[in-house]
Structure P
Amino acid sequence: MNAESTLMDSVKSEIAATAARMVVEEGLEYGPAKRRAARQLGLSARAALPDNDLVEDSVREYIELFCAETQPSELAALRRLALTWMERLAVFRPYLGGAVWHGTATRLSDIYLQLFCDDPKSAEIALIDHQITYETRAVTGFTGATVDALSLSSMSAELGEPIGVHLLIYDHDDVRGALRPDAKGRPPRGDIRAVRAMLGQ
């Protein structure tokens, strides 16, 4: 490995460590955290950023060092809240992804559920029917295409505060791609049965 490559890896590791602190302490998503970390370190806007796997590794290290006593109970509370919403939305084949699924979430983390619907408007209609207030926005989904995200706030009795819950709407046929292992060979998301198993239910 040449000196330039070693330096680049070192810079990426520094960005990842700084971003990890922002993810844990401020609840930032990985993308904004990486960009802000680079700016905070005085790097060019064109600086090569670490990939999400490196940031996730840094988040795990940060949690182990600074949040080992509080994070496990916060994560369990978020998983229980996620399961509540998955059971409510079971007809839409919900899968849990993100930090709550992968185990790096804290009380500042949001919950991300992917719904696989025969009719893309059916989940929205269900929220309206149950008088649940939500906001709609367009986000980039795991397929790379733009999908609708229905964002709402849900009170966690265990944590004593509202948690953001984001429902990403996919076509039913997209579920096959949703289950391909990620770069680390892990399932990138889990269904109701998997989340219950995580919670020992």
Structure Q
Amino acid sequence: MMMDEEDRTGREIAATAARLVVEEGLEYGPAKQRAVKTLGLPRRTALPGNDELEDEVRDYLALFCADTQPGELRALREVAALWMERLAEFRPHLTGAVWRGTATRLSAVHLQLFCDDAKAAEIALINNRVDYDVGATSGPRGREADVLTLATPSSALGELVTLHLSILDFDDLRGALKPDARGRSERGDLAALRKLMTTMDEQE
């Protein structure tokens, strides 16, 4: 009986968080925390996994955003492809909602760069007079990784898109393409992205 209650609470959190992801562009972690607060649950309530939340996001998109989301996703993938071409020397891989197909116009584009020299990508941006902010995230093997964040225009959306560049070690690339628990890839290179975009075109 206790397990049923936990399952029901987890589904409520996931459904509420999914709405926040789609309508406010929140990342999964903050969306789950906000959902707990919104539902008036104890701070230490067990949170649903990202797979469960992604399922809820897909359901929400299908129900409420079926007319607009595919076009917005394509626009963000075009932005990603452009920057992957520009940063090709740093072995860029797309990850996050734009890769997984759940992004809307509020979503950020997440690229992972696998660099021999951690500062090389930053120098490339400086040389091209690109303004950016520096942050940090937890990288592979638990090590902190720099994140370069910038705003870049999307002609299709008619607005600026947030682009996050995570700077990872070249050695991390070896384990980067392992599938997740459901057998899906969590990131892809430019060739893989273009294949996804071609598939989208064929389905329209």
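Every read-out reported here was derived from the displayed coordinates using simple, explicitly stated rules and does not represent laboratory data. None of these values were measured; they are calculated from a predicted model. Cβ atoms are built from the backbone, for glycine too; each structure is taken alone.
Observations on the structure shown:
- Top of P, Q by distance in nm of label points 7 Å out along Cα→Cβ at positions 158 and 190, largest first: Q
- Which entry (P, Q) yields the derived value 1.7 for distance in nm of label points 7 Å out along Cα→Cβ at positions 78 and 142: P
- Origin of the derived value 2.2 (distance in nm of label points 7 Å out along Cα→Cβ at positions 110 and 134; candidates P, Q): Q
- Structure responsible for 3.8, with distance in nm of label points 7 Å out along Cα→Cβ at positions 62 and 150 calculated and labels P, Q on offer: Q
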